[in-house]
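Please go over the structures that come below.
What follows draws every value from the coordinates through simple rules; no lab data is involved. The structure displayed is predicted, hence computed values, not measured ones. Cβ atoms are built from the backbone, for glycine too; each structure is taken alone.
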Structure I
């Protein structure tokens, strides 16, 4: 795993992708820092970081798009699949290399609150927590991008699909306000979500009997609950999908100085889930 980590980390700087990402993120944040904290005298660096989320949305797909799609296109993925290292270690080694690239600008950001403190009042606790959560948010985006890269051999498709998913997550709260709140809409939404999950299971296993049974049993259970107690489905989509608003965990800190430990647990869960899905995606290709 260490050899894969070193190889991947070295490749990010040899291809200049890592350097460009780090330089652009620091420069973009530095402009906000000068405007808000130095010129306007705003004492919270956390507020400055909130404007840098857009760099993650564009920059992280740029980092992750080649992680597995390039290996697949060049047929070098066969070497990885036959290497005397577990597939999980290969995925984690690649992922840790991405995380290291994301960590470098965040380490540099740790100096910014100290600059604010040297000029006057500073709120170091909130600022450093926001830097840590900002880094975790980047790790979540990297896990998602890596999974999307594992699904295709085209780097461009991997970039566009990752960018699309991240922009939807960024706008998630605004999207939820447009969802209907009626019980019937909640039932339809549950069945659609069930169908998406069942389709993924079918794509991974190819077992029609199992996925067909899951779909029928799940849909029947949802309909029975609706008939017995339809009010349970009112605002269900908003309440259920609202938990996936990843940006709100970070903005709660930057805007309201509220640290949500359940949100941090959500970030770690997302990372674990998408690393696992990446392993399963590649594992399927090994046996197909």
Structure II
């Protein structure tokens, strides 16, 4: 048994987020095309006298440090499944945060997946890939993708994954907003905006899947979509200015990332991404702008 394990886990961007109507369980069926991007949290676990969560990095003060944190829940779930007692399962989980908090980039989900992989290695529980994915799905809709990374189509509520082929590297700029957005609040607003509307069954865009497989940034830009964007803009209208600024700076496409409020801009190449990031900062419409590439690997022991 190791005395310390660190796992690096990526952020995500949704290049397509098709949302169906509300289900009886309150969730929505999705066709969710995930791309893992090279912004990472690092989760380090070490044995401790009791379960403890700490966090450092940007926006660390906004991260819950109790057992509601997905990293803590991941550790507790793995321990319970493998019959570990309180003493055996005691662990200090440290989150070195670089993924935006409440930004629509699955930072909390990434931490859950990272802690699960780290605790499995620390405790020697040797959980199968299938078991790890099952626990991830129990923790949340985005957690399984944080484990696998790369590119995938998520169906159901997003937790049922099919790996997708990616034929090249895509260059992104992510503009961080001045405040967060609650994912449940955005879905509630989606339901309100679509009250009385017949919502079609969500399906993945074949044009978008083809663009990913070919590594064609121009074709991908023409196909990206996010059904949650109108709801995010309704709750956070200032994001429209950020989207306008990024597009004016030469982005091939701009969209709200997931439930927001982070906005994502696809660039033609690395130099273009740097230019867009500078223009976004100069525009005063965002708190910060980060450049990253996709696809990126999933949760990895480092």
Practice problem: Could you tell me which structure in I, II was used to calculate helix-only ellipticity at 222 nm (-39500 (n - 2.57) for each DSSP H run of 4 or more, over all residues; to 500) as -10500? | Solution: II
Quiz prompt | Kirkwood radius over Cα pairs in Å - highest-scoring structure of I, II | solution = I
Quiz item: When you work out FRET efficiency 1/(1 + (r/R0)^6) of positions 96 and 184 (r between Cβ atoms, R0 = 25 Å, to 0.05) for each of the structures I, II, which one comes out largest?
Solution: II
Quiz item: Between structures I, II, where is mean count of other Cβ atoms within 10 Å over residues 40-47 highest?
Solution: II
Quiz item: Comparing distance in nm of label points 7 Å out along Cα→Cβ at positions 24 and 248 across structures I, II, which is largest?
Solution: II
Practice problem: Consider the structures I, II: one of them gives 3.9 for distance in nm of label points 7 Å out along Cα→Cβ at positions 56 and 168 as calculated from the coordinates. Say which. | Solution: II
Practice problem: Rank structures I, II by distance in nm of label points 7 Å out along Cα→Cβ at positions 72 and 280 and report only the one at the top, that is, the highest. | Solution: II
Quiz item: Out of I, II, which one gives 0.55 for FRET efficiency 1/(1 + (r/R0)^6) of positions 64 and 256 (r between Cβ atoms, R0 = 25 Å, to 0.05) as computed from the coordinates?
Solution: II
